[in-house]
Structure P
Amino acid sequence: MQKDEIVKKVKIALRSSSKNTDILEEIKDVVDECLEELKRKGVVVSLDDPLILKACKAYAKANYGFEEDSDKYQISYESIIKDLLLSTSYDPIEQVEETHG
């Protein structure tokens, strides 16, 4: 999956039907922020992974236009990160050992 596809799916999750390029650019920025934060926290990011998409959707809802429920979505996002970090499939050390082992 390409990043543009993730942006499109996040836009749908945000219930946005806007074709305004500024809004689309802002949603793209939110997706980029999420992917970078996942990497910074130690998650191996694959754009084809549905759990990474789920994290992007939760992050976007927590940080873009869902003020009333933003805390709920932030907790969901943090829970997804914890689950990803507990799984060896997303562990950067495990990934290095597999490629060099």
Structure Q
Amino acid sequence: MRHTLDHNVERFKNLMLNMFDIETDGKSDRDIALEGIDKLSAFWTSLGAPSRLADYDIGEDQLDKIADIAAKEMEYGGFGNFMKLNRDDILSILKASL
């Protein structure tokens, strides 16, 4: 979410306001969206859901292969409907998820 946030800040802001009780006074749309992303992450953590690739024993040495597979899937419209991602985007997201 953080990687694609700036593609459509208002959309993320609206999503987060619909999901969470966020005080908006004096905050930018981006700050509201980021607070919501933090709250969503905390929610998943509270459920005990894994949140890092390391939780699945995936290390940095595997990221290039995963990015290649994901980029190939993108060619077939497999995911990325909100924002089209290229291999560099995918690799950046994977690295941030370690």
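No lab work stands behind these numbers, since they all come straight from the coordinates. These numbers were taken from a predicted model, which means no experiment stands behind them. Cβ atoms are built from the backbone, for glycine too; each structure is taken alone.
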At a computed 2.6 (distance in nm of label points 7 Å out along Cα→Cβ at positions 42 and 58), which of P, Q: Q
Top of P, Q by mean projected area of the Cα convex hull in nm², for residues 34-81 alone, largest first: Q
Computed -17000 for helix-only ellipticity at 222 nm (-39500 (n - 2.57) for each DSSP H run of 4 or more, over all residues; to 500) - originating structure among P, Q: Q
Origin of the value 2.4, where distance in nm of label points 7 Å out along Cα→Cβ at positions 50 and 74 was derived from one of P, Q: Q
